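Coordinate-derived values only; no laboratory data. Keep in mind that what you see is a predicted model, and the values were worked out from it rather than measured. Cβ atoms are built from the backbone, for glycine too; each structure is taken alone.
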Structure I
Amino acid sequence: MRMDVTPAGDRAVLAELGDVTAAELHALAASARRLEGVIAVIPGHSSLYVVFRSAVAKPPLFQSGGSAAALLNRRHHLRVAFTGEDFPEFLARVRREEFESRIRTLTLTARYLGFRGGFAYLDGWPPEWSMPRRPTSRPVARGTFAIAGAIAGFYPIDSPGGWNLLGRTDASLEHALAPGDTIVIEPVAHVTPAPPAPKPALQLDYAEVLSAPLATLVRAPDWSRVEHGIAPGGPFDEFAAALANRAAGNAADAPLLECAMTGPRLRFTRDCVVSWCGQVRRVRAGEEVSFGRVTDGLRGYLAAGEREGVVAHFDRGDRRVIRAMRGPHRVEIGTIECEVTPSLDRVGIRLRPLQPLEVEIPADLKSCGMQFGTVQLHPDGSLVAMGPDHPVTGGYLQPLTVLHDERWKLAQLAPGERMRFVVQPPY
C-alpha cells in the first residue's frame with residue numbers, strides 16, 4: 001500500500017492512504033496508535049490524521065499490516081421507521097419487496113466520524129441503492145437515517161443537512177458511535193424518539209452563577225474524546241489559563257472559566273482567592289462580584305483557589321502575527337493578511353483575506369482529520385482557523401496549520417482586527 005505522509009503543523013501528520021477498505025483503514029489506525037508519542041489518530045475517508053505529544057522531527061513510518069479487530073468495538077441494533085420525506089423517491093429506484101427483504105441483512109460499518117455530534121459515515125449501503133446528495137441543505141431531525149451516494153448515516157443531533165432522508169431511529173446517537181462500530185437495522189412501522197437531554201447549566205463549586213453570557217467551564221484537553229467524534233477541548237489560550245490557575249494557587253491544568261469579552265457575575269458560596277486578567281483578590285462567602293471586560297484580547301480566564309499563588313506577567317509578542325506551516329494539503333501559499341470577521345467561537349474563527357487567494361481547490365477532496373490550529377480554505381475564499389471545539393474531520397482544503405505554541409493567538413483575535421499568517425517551511 002502506498003502512503004503519502006505530509007506534516008500537519010509541528011505536532012501532527014496526515015497520511016493519505018489511497019483506495020482502502022474500512023477494515024484496512026481501521027487496521028492502519030490501530031497500528032498508528034502504537035507509534036511512540038502518539039496521542040490521537042483520527043481516521044478520515046481514506047486517511048489518518050496522527051497527532052503527537054511533542055514536535056515531529058521527521059515523517060513517521062507506518063506499518064501497513066495488522067488486524068482491525070482492535071477497532072471493531074461494538075455492534076448496534078437500531079430500530080428504524082422508514083417514513084422519511086425522501087423514501088418515496090428512493091422506492092422509485094428500488095422495489096419495496098427487495099428493500100424489505102434485504103435491509104435486515106445489511107451490516108453498516110462506521111468508517112470515520114465528522115460533521116456534528118459524532119456523525120458516523122457508514123460503509124455497507126448497496127451501491128445500486130445510492131442517491132446523489134441533495135443540491136441544498138434543510139433542517140434535519142436528530143435520529144434521521146439518510147444516504148448520500150452509497151454512504152449512509154444517522155444525524156445524531158438536530159442540524160442542517162443535504163442527504164436523502166429515508167427514516168428515523170429512536171436511539172440516542174450523539175457521540176455514541178466510534179470508528180469500526182457496526183450497525184444492523186431493524187425496520188419498524190413507527191418510532192418515538194426520546195426528547196433531547198437538556199443542556200446542563202453552568203455550575204461552580206465555589207459560587208452561584210448570576211450571569212455568565214459568554215463563559216465556558218474548561219478543563220485540560222482529553223484526547224480520548226476523539227474516538228467518539230468529540231474534539232479534545234481545553235482552554236483556547238492555554239498559556240493564559242495556566243497563569244490564571246497558578247495565580248490562584250492551583251495546578252496549571254485545573255478547571256477554570258474561559259470568558260469572551262466580559263467576565264461573569266458571581267455570588268460566592270465560600271471564601272477563596274480569585275484570579276482574573278492578571279489581578280488577584282480574596283473574596284468572602286456571600287460576596288457578590290461582577291468581573292469586568294477582558295483586557296488585551298478577546299478571552300480571559302477566571303480561576304478560584306484556596307491561596308494566593310505566583311502572579312506572573314509575560315510579553316508574548318504581537319498576537320496579530322501568527323506563525324504557521326504549509327499543509328497538510330500541498331498548496332504554494334505565503335504570508336496572508338486577513339480581517340477577523342464576527343463569525344467566531346470556540347469551534348473556529350472565520351477570516352477574510354485582504355487579497356484573494358489564487359488556489360485551485362480539488363473537486364474530489366475527501367474528508368480528513370483536523371486539529372486545533374487547522375486552517376481551512378472555503379469555496380467563498382474565506383479561511384477558517386479551528387478552535388479547541390472543532391469538528392474532528394472536514395472536507396475542505398487545509399493549506400495551513402498554526403504552530404502549537406502560536407495557537408493562543410487565535411483565542412485573542414477580535415472581530416474587525418487585522419492579522420497576518422507568516423508561513424514557515426515544514427520540519
Structure II
Amino acid sequence: MKAETLILSVGKCSWGACYACGWGKLEGKYTEEQTKQLIQKRALKGVKKLKVFASGSFLDDKQFSPQFREWFAEYIKSQGIQELVIESRPEYITPDALKPFKGLKLTVAIGLESANDEVLKKYAKGFTSEDFLNAVKVLHDSGAKVRAYVMVNIPFGTKADFDKTMEFAIEHADEIVAINTFPHSKAPLFDLWIKGEWKPLDKKEFEEWVGKWKDNPKVETDFENYLFVPKFPPEKRVKIVGATSESLNHPHFEVWQDYLQRFYEPRKKELLLFLPCSYRKPYPKSQTHQKIFKALKRTGHLREIQRTVVSTPGVVPIEFSDYYPFNSYDWPEWEETPEIKQEYIQVTAERVKKFLKAHAEKYKVIACYFKPDSETYQAIQQATKELGISVPNLLDEATWEEVKDKKNPVGQKESLATLTAGVKRLLGGQ
C-alpha cells in the first residue's frame with residue numbers, strides 16, 4: 001500500500017507545556033488557505049494511506065478550524081485515500097470532531113506517554129489516564145483505531161512504570177509506539193540533562209527496556225524518533241572562560257561528551273586523527289588548522305581521515321566545531337596552575353577513554369598530532385595505555401626539538417612534513 005506523510009505547519013499546540021517537548025512551542029508558518037494550496041500541490045493520486053503531523057492536535061479547533069478539517073477530509077477522499085492517521089490530545093477527540101472522517105479508516109495517535117497519573121502530572125501532560133480512556137471509547141465507538149505513544153525513560157518515571165504503561169496501552173490501544181525519550185533544546189527536560197539529573201537511554205539501554213515487548217504484534221519501538229545533537233538555544237549559552245576546574249568540568253561540555261560517547265555515529269573513515277585545539281574558534285578557521293588541513297590534503301587521503309580535536313571541552317569531531325560550546329570557550333594557558341594541569345590530564349584522559357571505548361573499532365587506525373610535552377598528549381597516552389590501544393604521535397621528538405622554540409611550532413613546515421609522512425605511512429603512500 002502506497003503511503004505518504006504530510007507535515008502541516010499551521011497554528012500551534014494549545015497546550016504546549018509538556019516537559020520534554022519543544023514542538024508544542026512552535027508557531028506554524030502558514031495560514032489554512034496557504035496550507036490548502038500546499039496540499040493540493042502534493043501528488044497524492046495513488047496514495048492509499050496518509051499520515052498527518054502538525055506539532056499539536058489536528059482535532060483542536062484553535063489550531064485547525066472545523067471548516068479546514070471538513071475541506072481536508074473531502075479533498076483526500078477525492079484523491080482516493082482510504083486510510084488516515086492523525087494526532088490529537090484526548091480533550092479534542094469528540095464525536096463531532098470525528099464526523100468529517102466518516103468513510104475513512106481513521107487512526108488517531110495520542111501521546112499517552114505514561115499511565116501513571118503522578119508521572120503525567122509532574123511531566124505537565126495536562127491530562128490523566130482516565131482522559132485517555134475516555135478518548136479511546138469515543139474513537140472505538142466511531143470505528144476508529146487508537147495509536148498510543150509511550151515514552152521510554154520518561155522523567156519522573158521508572159522502568160516499572162513503563163512496564164505498567166505498556167500493559168495498559170496494549171489492553172486499550174490498537175497500536176503502540178514505544179519511543180525513546182530525548183529532550184528538545186528548549187524543553188525543561190534538557191535542563192535536567194545539563195544538571196546531570198537525567199540522561200537519555202543509549203541503544204543498548206533502550207533495548208533492555210523494550211525487549212520484553214517487542215514480540216507483541218501491537219508494539220513498535222522507535223529509538224531515534226527525534227534523536228538530535230545537543231543544540232543549546234541562545235538563552236542557555238554562556239561564554240566559558242578561564243583555566244579553572246569549573247570551566248573544565250562545565251555541564252555544557254559534559255552533555256556534549258555524553259552525546260558523543262553514547263549516541264554519535266562517526267562518518268565512515270579509515271583514520272581517526274586527534275588534533276590540538278586553537279585559540280581562534282571554530283578550529284577550522286584558525287591558521288594552525290588551515291595548515292594542518294593543507295598538509296593532510298597533500299597526503300591524498302583527506303577523505304579517509306576523521307579529524308577530531310582534543311581539548312578543554314573533551315573530544316570534538318571536527319564537524320561539530322562550530323557548535324556551541326565548542327565555538328565559545330577560552331582556556332588561557334598562562335592561568336594554568338600545576339593542580340589544574342593535573343586535573344586537565346585526568347579529566348581529558350577519561351573523556352578520551354570513553355570516546356575510544358565507544359568508537360575505536362570503527363577505524364582502521366588511530367593516531368594523533370600533538371606537542372610531545374603537552375598535557376593533552378599525556379592524557380591521550382594515559383587513556384590509550386589503559387585501553388591497550390596504540391596511538392602514535394605524528395609529531396616525533398626529534399622534529400619537536402627543532403621547532404619547539406618557534407612561533408606556532410605545530411604549524412611549522414618541519415612539523416607538518418612529519419604529519420604528512422606519518423599519514424602516508426599509516427594509510428599507504430601514493
With helix-only ellipticity at 222 nm (-39500 (n - 2.57) for each DSSP H run of 4 or more, over all residues; to 500) computed for every candidate in I, II, -11000 is reproduced by structure II
With FRET efficiency 1/(1 + (r/R0)^6) of positions 131 and 379 (r between Cβ atoms, R0 = 35 Å, to 0.05) computed per structure, which member of I, II shows the largest figure?
I
One of I, II was used to calculate distance in nm of label points 7 Å out along Cα→Cβ at positions 99 and 243, giving 7.5; which?
II
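For structures I, II, calculate distance in nm of label points 7 Å out along Cα→Cβ at positions 27 and 387 and state which one comes out highest. Please report the intermediate quantities before stating the final value.
Working: I: 4.1; II: 4.7.
Largest value of distance in nm of label points 7 Å out along Cα→Cβ at positions 27 and 387: II.
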Computed 11 for relative contact order in percent (Cα under 8 Å, 6 or more apart) - originating structure among I, II:
II
Suppose percent of Cα pairs over 35 Å apart works out to 44; of I, II, which structure was it derived from?
II
